[in-house]
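Got some structures for you, see below.
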Structure P
Amino acid sequence: MHQTTDRLEEMRAEALKGGGEARIEAQHEKGKLTARERLQLLLDPGTFQEMGQLVTHRSTNFGLEKQKFLGDGVVTGYGKVNGRLVYVFSQDFTVLGGSLAEAHAQKICKVMDMALENGAPVIGLNDSGGARIQEGVVSLGGYADIFHRNVKASGVVPQLSLILGPCAGGAVYSPALTDFIFMTEGTSYMFVTGPNVVKTVTHEEVTSEELGGASTHASKSGVTHFKAANEAMVIEHAKRVLGFLPQNCEEDPATMAYEGGDENRPKLDTLVPESAQQPNGIRDALTEILDIDSFLEVQPDYAENMVVGFGRLGGRSLGVV
């Protein structure tokens with residue numbers, strides 16, 4: 001019995017190492033956190049319950065039988081964010097580039113199914129090179145299973161995607177189906193295919209940043225809703241957005257404690273100019289109307305003739321257009 005439990009503890013310790021110390025160090029050198037470090041920042045201390053920690057793939061093609069890692073490149077489970085139940089998956093780039101395959105996809109699908117059953121948000125921390133092509137059609141089928149669940153969950157529970165690495169191919173389709181996308185400047189990318197393929201096909205030279213960086217998607221394509229300078233800030237953005245959202249479609253967003261204080265807003269009398277030919281500062285108006293420091297603008301760099309976001313009025317969450 002002791003041998004069995006000792007072996008179990010050894011396997012759990014091995015799973016915590018991901019792809020190994022060398023790959024973890026390489027991840028840190030790029031300014032990126034590991035899959036588990038990201039979850040530590042996202043979730044309330046002591047609340048994370050991991051699922052499928054000892055799962056491995058079953059492929060024997062192209063030498064994969066010699067490349068087995070416990071967890072198969074994704075950390076999944078559930079925990080709490082500011083006291084609220086959430087289901088999470090965090091892809092581990094140190095394990096086979098975070099590539100998605102059969103077992104990897106099954107783990108993600110399981111937490112998505114549980115989120116739907118229990119009416120709780122799904123948060124994906126994406127850091128993946130795309131499909132694990134050694135597994136062929138099986139890995140592509142895994143993407144189909146995830147997309148199906150993205151559609152089923154749409155409008156039922158909040159879905160947030162944090163892009164924290166070079167996500168390409170199938171790795172970007174699922175985030176595009178979710179409600180909000182967050183990206184890190186300089187280290188996260190979203191593109192269907194990379195710069196090398198673009199150059200081969202179109203003879204056009206573009207950098208990863210120009211093709212699918214945070215600034216490109218925040219200002220030109222409109223794919224991403226928020227960007228930040230580092231991963232810690234991206235995760236804080238996600239936690240703040242989640243605070244404005246309901247747990248599911250049958251519940252109301254949480255109401256924050258509100259102390260009215262001085263409700264005189266004299267600046268509102270002068271914000272609207274006398275002449276219709278003069279523009280007025282709509283952001284200044286929102287600052288005056290909403291609870292102090294509650295306005296959070298969504299896509300501030302995209303379609304700048306429109307201001308949208310979240311705010312609070314008397315502690316209650318609302319959307320602004």
Structure Q
Amino acid sequence: GGTVGDAVAVTEEIARVLPGLAVDYVTCGMAMRMLGRDGGAAAAARAWLPEIASGEMICSFGMSEPDVGTDLLNLRTSARAEDGRWVLRGQKLWISLAHKAEIAFVLCRTDPPEEKRRSRGLSVIAVPLDQPGVTVSRVHLAGMRAAGTCEIYFDDAVAPLDHLVGERGRGMALLAQTLDVERVLAAGISLGIGRAALDLHLTHLREREAFGGPIGRFQALQHAAADSAADLSASRALVNTAVRAIEDGRPATALTAMAKLVAGESTARIVDRGMRAMAAHGLAEESAMQMYFRDARLQLFSPVSNDMIRNILGESLGLPRSY
């Protein structure tokens with residue numbers, strides 16, 4: 001029952017402590033938003049909303065594939081209707097929470113694409129993961145380890161016909177309704193990482209002593225911290241502007257894209273400055289800074305790469321579409 005701004009605030013607070021867990025929060029939150037859209041899901045799917053909201057049911061999203069990241073229109077996972085059920089074949093990669101999830105919302109091709117509308121023919125199907133036709137394996141990343149990144153193989157996996165979410169062949173249109181919120185939530189993760197990294201950076205400047213006093217008295221180190229504070233404040237202002245646009249029902253695509261881009265790039269700089277100031281202290285395994293450093297890298301290309309975000313912004317500026 002909260003607002004988009006509430007969700008961003010919760011995401012930031014979780015990311016401040018454990019960024020990977022914030023990724024999982026966003027995953028479940030996006031599923032709830034997709035299922036809760038008016039007419040956006042079958043009755044069977046909407047019935048899961050209370051369980052997902054309470055944490056009784058864990059879900060995941062299956063979109064990316066080994067050769068398909070942002071180019072989702074060329075995905076290969078397919079589903080065919082057969083004997084009163086969906087039968088799926090294919091592979092998904094970089095899927096958060098799949099090792100714990102009961103169901104995965106899988107974007108797959110159910111019908112041939114239309115010549116001038118290639119997005120047609122893709123559907124979202126809720127697939128139970130505890131079945132013989134599904135194999136889930138962990139993928140161990142350097143960053144966001146708590147997110148539980150996985151790959152999923154579908155070898156004639158089945159799902160009831162009423163597990164179709166939204167209209168058949170209109171899966172991309174359904175997902176497009178969630179993209180603005182997904183981007184500001186991703187920006188919220190960046191804010192949480194950046195805030196935690198800056199706090200740790202400042203603590204080190206106050207407590208570490210060299211040459212007769214705390215190193216925070218040195219101008220060069222103060223300047224780096226000042227730049228990080230400015231980056232964090234500018235990112236937060238842009239995220240708040242994007243959130244207000246969503247909540248007011250105004251066009252928000254460009255603003256949410258900017259928020260995701262700026263927050264992610266700023267956080268990468270904030271963590272890098274903190275690591276440089278802490279040196280070996282920050283790289284030690286017991287230091288949280290090395291976790292922030294690893295986790296911040298994913299914010300540059302997840303859930304969509306910042307270069308693709310720049311493509312979207314270029315189009316919003318009236319330039320020719322580049323993808």
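At-a-glance table
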read-out: For Rg and Dmax of the Cα atoms in Å computed as 21.1, 79, the structure of P, Q it came from; value: Q
read-out: Mean count of other Cβ atoms within 10 Å over residues 23-30 from the coordinates reads 21.9; which among P, Q; value: Q
read-out: Winner on distance in nm of label points 7 Å out along Cα→Cβ at positions 55 and 143 once structures P, Q are ranked, highest first; value: Q
read-out: Structure from which -16000 was derived, helix-only ellipticity at 222 nm (-39500 (n - 2.57) for each DSSP H run of 4 or more, over all residues; to 500), options P, Q; value: Q
read-out: Structure (P, Q) behind the derived value 1.21 of Rg/Rh (Cα atoms, Kirkwood Rh), for residues 47-86 alone; value: P
read-out: Relative contact order in percent (Cα under 8 Å, 6 or more apart) - structure with the largest value, from P, Q; value: Q
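Since every read-out is calculated from the coordinates, none of them should be taken as a lab result. Predicted model, so just to flag it, every value in this text is computed and none were measured. Cβ atoms are built from the backbone, for glycine too; each structure is taken alone.
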